[in-house]
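Some structures to go through are shown next.
What follows is calculated from the coordinates using simple rules that are stated; it is not laboratory data. Worth saying up front: this structure is predicted, and the values here are computed from it rather than measured. Cβ atoms are built from the backbone, for glycine too; each structure is taken alone.
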Structure 1
């Protein structure tokens, strides 16, 4: 025990919380669990550090008010509309079934009606904070199951607020020993007046006030906190609760232009103050009664961990979603949330439940949050293990996900592009400019819709799902291209395509040179290196700009550096033939090529792909000039000097068998270069001139399309 110095007491508690949070980070556990553990260790049943319960409780109440304020501030009802009826159906369905079944289980354990009601309500809510954090860490926040999960979590948040209002109303009637009906009517009248006042302020006062306060970020932040606490206190005085008042304060600012700025600055303060809420809960946990609740808590925990996901699976399967989407969305409700603990704490404070029930709910929270974190983090291997039994939750035609996809795929496909993020979208755009047929695969419905509107065939799918490979038109695809930067997923893709007997080529994306070498050694024909290539290109651009623009050049005129892309309609054209100066008043000051800068190029200067042109002229015309110079050639690509590759067989009776490439004078006689030899399971890369050819060798040759076609016409050597 400490000497009664509150400051020292809180300092020790914070130090203990930091230590446990560090351990929790290593165990990949959310901070909520470690904060509860801090309260348990610092409480009277273990170290006995906490003495100033009233001060910690005050900080906890402010933290809860800020939490509800931010929930209201970020309440995005549009997300429910964009995810369609599944968010409402799943959210409401899960609430009804979970609370109903949970109530029956509680009654079976002999609980009173009110105790069973609180337990069933507590089992209903899932943690928006934890789920958003985990989905963001896994880059699944924009996936279909991620958007659906966020949608029905918002429905749960709204239901939680409604539960708080209902419990406060009922509690007020119990405390005053009045009719619940009369109390409800009185609360309703006060509530309507409260909402009307807030609505008036939202329309006529808050927009102008926040606009003036926004001139100082510190003042805007102070006002936001004050507003949250003030409406929280008003809600308490009116008989609702501080939580409801703070939630309405958030909603009142949600329509302003500053809600994101306010929210970002309050997250850290919210998390810090919520630390004291969970510490307070942990410290109040009566371990004398917890032992008696172990069996009961195990049953409720199992129901939340298994039953809640099954409920979501059934609803989403019935609505036409694939079992994988339903399973991964269902895992997000496999725990109870901070709202569950807040509702239980409110029930304890107004005398509806006992310390034993509060301990039971807290224990279920600890178990389910701990276990569900690992279930979500390892959802992919868990799904792969359960995939076959989960088929019962999927319709023969999962039509809703099929609606996301576009059909009418081209008969011949140049490339299937897995991943349509920033890099993948850029790659797809350039492929289309080169008149290549593509199919896109992504897990973001919004991204798929944008590409679908462009007339591109798209498929909803996640690379981490092996089943997606079975949906790809591999027999018609020349290339399968992965723009996903994951060594494990790309390696798995290469192996799976080989297992499926895919005979086309594979291109994958590497984050560094070591990964690039690994993919090349494991069968990838092309490896993209976006970070290395972009850095190299940026260094080239900067170096060339340094050469062109001296340090003391300070003229206020517009310049633009344009790189001539491969396939540009102006590649190979002379300066005098470009319509830059006569039509756009744009001049070419310099051309940078292979590290050399050609200043003031003459009219007969020829421009080639890869050249960097430094242009000057009006700013709007410079933009037009850049678009013009990089317009793709519209004529068909039939040039005789087009580069292509082929595989040629050395037949058993070939006159070249046993001779070296130098003796055959392969390049001189056939006009192509041998870049590789496949000899059984062996691959010889970049063979030297002394390499001898053997019967049944397969030569990988590269050269002009005319030379290649002539060689292929022979059938074999």
Structure 2
């Protein structure tokens, strides 16, 4: 027996298979033919099959419906795995940033963050499709899942990696129960996700609770409310309130100016304050005063390194995971009323129409008069002047009409530029004392919310102009025009709806705005709104001032939230150095690499935060809808797919009406907005009203299922 084994081991199946495929060139060889051509003396079928699988796993050979070929790495695309679902995933091209769809069997067990080589081909859907040929670098080993009981044995059903339950080890002897939400770590990889070996590393509690599921989402993405000890120590060290008065001599003193803040009632990290003055020539002086976070968070300090890593604060349900410790975010950097604070101020002079005539930036010391609340300011602006409100806002009441006057002009200016007014309703979660979501409502924006937004836009525009005019290394907020591919989708949708459009090559923001305006008040407004929304590029951070398509501005940056956004902190630092006497070339030498790193990191962390916030919100909405299973609601179809219809309720909760829940028949999806039953002629289109019944709500996945009522 021993001799026989030796003979077998002498056959180099890898070399043999590659040699046969080389001879065949680009012509695929079927398995039977390859098997036949590789049969040599001492051949072992099992070893041959193992060799084929190993070559496939390593990406050295590829298999299609018509056979095997040698993989040509020159034709492969280097990608990073961006997201996974139970039966498919997406990878992102590292050069173009475009996404490629990959069905589960072609993922080869790749995990989020893995660097992979992908063979691309034309797919059925909108996205190009591909197959992972080689995993170049393994980067991710953790995933979340739910404990299930299969015939008395506890297993994990991963949230995204696989639809199959996986065996696991429990090295920490955690007490685990059915429906527990857990974190697991891959201990050994297989060629498919279901073949990976794993061990449970943490248990969060019941997956039937949204708060528990949200914790697991945060943990999976490395987002934690806990700061390292050295960061906390440094935050406490720099939070010396006595030094504020010592700094006054070095700053423009604005403590006698009527400055105040306007935020939500429960806001604790107050980082912006405003002041407005009417000028003799009919113009305005707008002051936007931002917490001087860069004074406390210095380059390469423990605080700075942690803020850079986090990139942004994360807001979900009734919680915030801050970018900076509360000693800064809710303490010395928070512009609390009747307390001296160090600020970085943008003071802009605007003409009677709201156009920026001149501006300056200065390090200042301020004292906010009152902590304004949006709802209260709205009441005052609408004329509900109760005695209590008039007393609270006595010091700033004269400024309110002037602020409203300027804000109206700024808003008219934005509309006249042709900025598309897209509707994106946001949901507000109502959480009870037991941390359970008991309601969802549409978040309404009043006069003061829009007013503050327009003031902040003005300061952000001035900051970007400052960067461009002084030729500084900078971090801009950019929004590029829609891509050709997305424009084709928009044109196709508008053509199907019979909407005429007059742009030849590329539409301007005003063209987009015009389409939306024409559809306002009609049954198809929701469809048009969604089509335009889907055609838009994602906003991001860049060192190049390419402008902002959606706001129709040549210059735009984020200056107004350094407590909760790193790009704002980054440009504060660069601007501060320049204002204190450093030349543009000195700033370039010091900050060129930093600005690139800050732009890239800020874009990535923003995307992560948005995904996390959405996932957490979905869990809470599912928790709320779970209490309404069996109840009926009126909704609107917001998107159609070949597998069903997504329906949004007036409170922003969204669910799927599966094609299997619709009347029997053969269904046709038009690729953009409608699903038709070819058997009986019934059809459903985006924007249609539909009566639904809540069939199921899964808190763990955040998915809600509807059926027609």
Have a look at 1, 2 and say which one yields 62, 34, 24 for semi-axes √(5λ) of the Cα gyration tensor in Å, as calculated. 1
Name the one structure among 1, 2 that helix-only ellipticity at 222 nm (-39500 (n - 2.57) for each DSSP H run of 4 or more, over all residues; to 500) of -18500 was derived from. 1
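Assuming 5.4 is distance in nm of label points 7 Å out along Cα→Cβ at positions 120 and 504 as calculated from a single structure, say which of 1, 2 it is. Kindly include the intermediate steps, with their values, before the conclusion.
On the way: 1: 5.4; 2: 3.0.
Considering all the candidates, the number was obtained from 1.
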Ranking 1, 2 by distance in nm of label points 7 Å out along Cα→Cβ at positions 40 and 576, the structure that comes out highest: 1
